[in-house]
1. Determine which structure produced the value 7.2 for distance in nm of label points 7 Å out along Cα→Cβ at positions 154 and 594, calculated from the coordinates; the candidates are I, II, III.
2. Which structure, out of I, II, III, was Cα extents along the principal axes in Å, for residues 98-361 alone calculated from, if the result is 78, 53, 44?
3. If you work out mean count of other Cβ atoms within 10 Å over residues 114-121 for I, II, III, which one comes out largest?
4. The value -13500 for helix-only ellipticity at 222 nm (-39500 (n - 2.57) for each DSSP H run of 4 or more, over all residues; to 500) was derived from one model only; which of I, II, III is it?
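Just so it is clear, none of the values below were taken in a lab; they were calculated from the coordinates. Owing to the predicted nature of the structure, the values given are computational and were not obtained by experimental measurement. Cβ atoms are built from the backbone, for glycine too; each structure is taken alone.
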Structure I
C-alpha cells in the first residue's frame, strides 16, 4: 500500500508560499491610506458587483429631491448661482406643501446679487419646521491655511443645522461613501447627511467613538476614512422634481408632505455628479448620493468592510485549501474541485453581504486559491522534461498569440472599402415635422423610439444594414457586409413588412388615444452600384454608402408624396423582384440630379396575397 501523499516543501511549496506572502503584503498595502494596488482596485470592483447583484431596493419613502436641473435653467433663464429670492420662492412652496425638513445643498457663504434675496431666503427657511444646509472646511495646501466656511450670519439663526458637504471619492474615482466628519480646532463637524437624519428623527447629532461613530445609540462603521453608502439603486432611483415646476405649482404638493426635501444640483454643467457602484457612466448627482446616505443612516442598514486581520486570515485559509486541492492526483478532478470551491466562496461572500451587509474580501483569497492549485502543474512542468515536450507539441499546432497580434496590427482596414451592387431603402414618415410641432418633446420621443425600434428589427431580420437615422427617416442597404444575391427581394420584403408593422403600431396608438389616424410612411428603393465602406476620421468611423444610386433612392422616397403611393422603386429593382411581387408602372418622372426622366414603379403587394395584405395608397395623416 502506497503511503499517503504529503504536501512537500519543494518547488511547488515554495511557489505557493511566495504567492501567499505576495497577497498578504498586498492586503497590508491596501489597508494604508492613499494606497490602491491592482488587487485593491479589483476588490473595490467586487464590492460594486455585490451591490449590483443584490439589485435595487425601494427608496426611503421619507425622502424626495427637488432638482436644480437643466430644465429649470432653460425655463427660468437663470444662470448659476440662482437669485436667492427665487430659492426663497422654492422653499416657501415646500413649506406650504407641508415639508417636514428642507435640506439645501447650496453654498450660502457669500451674499447674493441682491441683499434682499438673502433676507427673503432666510425668512423662508425660518418658516420651515426644520432646515439644514452645508458648510466646508477648506484647506489650501499651497498656503498652508485652513478656512471654516459657514453660511452667512443672516442664515445661521434660522437653520436648524449645518453639516459638511464632503463626497468621498475612492482612489478609483468612484463614490462609495461620504466624509463622515472633520475637525476644525477643537470643534468637530459632521456630514450634513447625519445632521439631516438627526433633525428629521429628533435625535442628537452623532459622536465619535473608538471604532467609528455613534448615532442614535447605534454604531456607525467608518471604513478607510469614509462612511459607506448603502445605495438603493442607480441614479434616478429617488423621486426627483424640477425646481421650476415646483415653483410654478406644477407638482402635486402632497408628494412633499411630511418629507425630507433635498434641494440640489443635478445638471451636469454644475459638476456635482459622480460615478457610483451601480454605474460609472450614468453618474449620480451629489444630492441623490446624500439621499441614499440619509436613508442608510435612518434605517441603520450600514455597510461593513472586514478588518485587515480577517482578510489576512482568509488568505491563510485559502493557502491551506490550495495545498489540499493541489494534492489531488487527477487533473480533471482537481479542476472540478477548484471550480466548485471558488464558486462556493463567491456565493458565501454574496450571502454574507446580502444578509448581513458585510463585504468579505474576494480578490485576494480567490487569487491565492487559484494560483495555489495551479502551482502543482507548474512544478510538474518544471520537473518532468517529457511533459514539457508534450505540452510544447500540443501548442505548436496553433498560432501563437504574437502572430495573432501581428495579423491584427498589419490588417489593412481599407480592404473593407469597395464598390458593390446593393439595394438601398429610404423610409420617411409623412408629415412628421408638422405633427411633432403639436407635441411635447417627451411625446415625440415616445412615438419615434418604438417606431425606429420596430423598423430596425425588420431591416435586420431580412439581413439589411441600418446606415443611419435622420430624424424620423431610416436609411438602410442590403447586400453588404454580408453579400446576398437576392438583396433587392430582401429590401422589398422589408418595405412591405414595415408597412404591416406600422399598421399594428397605429392600431395600438389609436387604442391609447395618442393618435387619431396614425402615421404614414413613404419608402423608396433603388438597386445599383454604390461605394460602401468606412468613412470618417480616426476618432470616429462610420460604415456607410455613397453614390448616385443612394441619391436616387432618396429621390424615389420623395416621389411617394407625388404619386400618393407608399412603396416606389426604380426600374432596376422592379425587374429583380417582379417574379415575387406585383408591380405597376407609376410615372416617367424628371428627377433632380438625373439628366433623363426616371421610370418609377409601384409595389402593389406579394403575388397571390389577400386583398387586406396588399399595399394601399397613402392616406392623409393627422393627430
Structure II
C-alpha cells in the first residue's frame, strides 16, 4: 500500500520511518523514476517502487510505502536505467573497507532507527579568544600502530585520544571531510585542478576527501563498527563533556546549489550537535549561511565574510561566530621565521589583526603544505611518493632546512630546528584571536617533505606517535606556551588593539620597541622587535588586572639589543622563557637577544625588602 505525494509532505528529502511504513522523497527531472528496495542483511533486491505523476510536486517526488521496516531494508533511487544513490541519505552500508574501489551507483542507503541519548548535551560555545584549534584527518590521526588505540583510524579512535588532546590544550577540533565520499577518484575530478592535482585516467585514492560528497551522512569507513551515525554522535558528546568543540570541513565544488548549503549545516547542528563549519570552495555566497538565524552562534569559517551584508552597519554581534580563515598570516610568519627581509612590519600587523565583527583562525601549517617539522627541515618539496614525479603541490613553501635537507645527525642542525619550532610556537600563541595547528605539529611530526599527500593512506600521512616520546621537550614547550596563553587574557583579546592609551593608564594597550624603548625599528632590513602587552587592558577571571608582558623576537642571524620598557614603580621584569638559552644566560638576555630566538617577560611585584634596599641605595648614592 502506498500514499501519494498529495497525502505526504515531501520535505525533508530522503527516507524517513513513519508509523506503518517509510516515506521516500527525492528530486528528479526525468521519468521513469522511483526507489529500489533491498534486504539489508543479504543485499538481495526486493522490488522497485515507481513514482507516478500524482507523487510529484515541482521536481520532487514523494511516496509513502506501507509495511516496510526501516531496520530491515536499504535503498537506492533510480532514474531510467541509472541507479542513483540518495544525496540526502543519512547513512550508508559499509560493506567494503576503506580504500577499496567502489562505484557511486553501488551505494545503498540506510534509514537510521535508533534514538540517541544525548544526556543533556550542551554546546561549549567557546569564544575565539578561548579557543586553540587542531586540524586533523580522522583516519590519519590514529591509523598508525603507534597510536595504541583499540579502534585505529576511526571516530572511536579520536575518543580514545581525548585525554591527550585535553592535556595538549586543544579546545576545538577541525575535521577534514568526514561526510560520506568515494575514496577512489573517477577518471576526471573537478577538484583536482583546484588543489593542484594532476588529472589521471586510472582510479586514484582521494585520501583528503575534497570532492562532492553525500553531505548528510557521516563517512561509514571512519566508523569502527557498522553504525557511523551513533559513533559520530558519541564523538561529539564526548568532546562536549570535556568542554571541547567539533568543527567540520565541508567542501562544496561548483554545481552545488547555494540554497542547499544552509540546509546541510542546519541538519548537522540539529542532528549531530556540531559546533561549527569550515566552508570550502569558491563563490559559496557564505553570507547566506552566516545570516541564517539558527546558525547565529555556530562557528562559521570562510576565506572572508561581508559582515555588512550579514549584520548591517549598525549591529555588532555580542560574541562573533564568524571567522576569517586564510593563509596571509601563515606566509608572513614563515618568511619572518626564516629571516627574510621586509617582513617585520607586516608580521606585527598580522599578530594583532582581528577583523571587524569577526574572529580569525591563524596558523603556520595546515593539512596542505609542510608540517611544522618539515617547515624547518626542507627547502624543497619531496612528493616523489605521489607518483607525480614531484610535479604536484606548491613550490612556494617559505621554508628553511636549517643547514641540511631532510633528517640530520648534526647536533647543531637539530638544536636550531628545535629552537625554530619553539620560536614558531611563541609567535603563534602570542598572536591575537584563534591559533590552530595541524595534527602532530605539537611534537614535531614529519611527512618527509611531502607537501601534497592527497593520495597517501600510509605512514606519510598517518601520525607517528613514537615522535611524541622522541620530542618530549618540544611537546612540553608547546604545553607551556598554551598554559601561558590561557593564564594571560592580554594575549587573546576579543578586539584588535588600538595602539593607544585609551583607559587612560599611562600605557597603550599594545606598543613596539627597538634598541630604545618606545622607538620601534621596523625598517626592511631589521628582523628584531619588542612587543609590550599592557595587562591593564585585560581582566583575569578573578577580576584582577593581567600582568604586563614583553615579547622580544630576533630572527636575524646576529644578536641584537632590545630595550625593556620601564614598568610602574612597584613592578619589575621577570623572564619566564627563552628559546636561545644554550647561547646566552640570564644576564645576557637583559642586554641582547641571541640570534634566531625569542624571550618572554612578565611583570612581577617588587618585594618590600627590595624597595627598602633601593631607597637606601638612592639615599647613599
Structure III
C-alpha cells in the first residue's frame, strides 16, 4: 500500500516521518497527473503546490485551524490529503467532486472559492470570528502571485495589518497566474536575491568591515544589526512590512524540510505573518513545466506526450471567431484596442497582442481596473474592446455602471463563456450577465445565435456610439459560414427565423438553435412554430415581438441564463407595456439556483434549457400528451 493510500485525514500525514514525505509528494503528483489526463483540470498549479500542501497539513491542525486557498487551482493535493483520494477519479465530473474548494464538499475546505484574490479578506474574517468567539486557532490563507494584481488582495492586507490579528498569509510565487504575470508588482516580486547570494555578500562585506583598523569590529556589529533592514529593502519584504506584516522569505517551496521548519516557527502568531515561497508551476511533469500556460487548465491528454486527446474540429470556437474578427477589424481601424484581465489565451487575443502590441493591454487579474482603464481609453477617442469571461465581469459591476455608462463611453464588452460553461461549476457559469447589464442606462446587449452573427455584432458594437456588450458561449460554433466582410446588425432589431401558426418561440443567443431543433420535432407532432431570433436583450425589438404575440397567443421564451431579470423577463415587460393581456407565456431558463459542474450538454438537459425542454413546454401548452 502506498503512503497516499494510507491517508484518510490530515492526521495521517503527521504519522509519516520527514524522510517519507518526498515519496508521498511523488505519489500525489502521479495521482494528479493520472486523473487530470482523463478528466481535464487545473494541472500545472496543483503540481507546483504539492510540497507546500504537505507541509501545511504536517504542521497545522485542520479543520480546527482554517486553511483558505485562493481560487483553488492549487488545491488538488489538498483534496487528496483530506479524504477525497478514493473519489478523486470523479474530479470535475457530473455528480463528482468539484475542481475547486467547497465548504459543502469537505470540512477541510475553509472557504468556497472560484474567483481570485479573496483568500486574505476571507481569512481575516475568519480570524476576527475566532477572536469574537474566543476560539484559539490558526488561519492560513494561500494566495498565488497572480492574485496580487487584484485590488481586493491589498484591501485585505491593509485591514489585516491594521487589526493585528495573527493571520498567516502564504504567498506562492511561480511567476504565473493563468498567463505570465504582468505589471510592476510582478517585476518587484521577481527582484529577489537568493539565500546563497545574500550569504556570500554578507560574508564578504563582513570580512571587509572587520579588516578596518580600530573601528572595524564596532562597525561590523552595527552592520549586523542592520542586516535584516537591508534584506528587507532589497527583497519584496519591504512591501508587506509596509502593511505591518512580519515577512519571511522567499524560500524554496519544494524543500519540505525548510517549509516544515518555518511553518512550525510561524505557527500561532500574535501579529500578521506573510511567508513568501517560490515554486515551479507544473513541477514534476516536464510537459507542464515547459508549457505551464497550456497546462493551467487542460482537457484530457496523453501522459506520455502531453498532447490533447481531443480530435481537431474544423468548426472554430466562438473565442477563435472573436479573435480572428478582432484582427481583421483592427487592421483597418487603428482606433481599436484590446483589453483583457490576465486571459489573452482564453479570450482569443494572443494573435492580436502579437500583431498590435502597442494596442493590446493585459492588466492582470484586475477586472475593475480593466473597465475603468477602458473608459479612459474611450474618452480619448479610442475604441476599446474589453474581453473578459462573463463570470469575471461580474466583479466590475460598479465600474461598468459608473465609469462607462454614465458618460456613455463606446466601450465594447466581449463576454466569453456566457451561459453554462461546464466542469468548473457555479463560480464559472456565465448565467447572470443579462440581468446585471440590462438595468444599466445606455447599455446595449446582444447575443449571436451563431458565428456569423458574432462577427456582425462585433462590427455593430464598434460602430455604436455607446457602451455595448456581446455575449457568446464557450465551445465550437454552429458551423455557420462567416461573411467575408460582415455587415452590422441594426441596433435593437431581431428577425424571423421560421413562420408558424400554433406557437411563438422567442430565443436569444445559442438558444435560438435549440428552438430550431425543437420546432423540427414539434412539426412532427402537428405543432407549427414561429421562431424569433431576438438578437438584442436591450434594446429589445418590441415591435417584432408585439406584432407576432398579437397573433400567436401562446409564447415560449428560451435563454441560457437565470430567469430572474433575464431575457424572458424583458419579453414579459414588452408584452405588458404593449397592452397585451390575452396571452400565455412560459419562460425557459435557469430557476433561482446555482448550477453545479458537469458537461455542458448534460447540464443543459438536467436544468431544462435544451430543445427537449422546449418540446415539453410546447406540448403541455397545446394540451397534447407527450
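1. Details: I: 7.2; II: 4.8; III: 2.9.
Label of the originating structure: I.
2. Source structure for this number: III.
3. Checked I, II, III; max of mean count of other Cβ atoms within 10 Å over residues 114-121 sits with III.
4. Values: I: -13500; II: -6500; III: -11000.
Going label by label, the one that fits is I.
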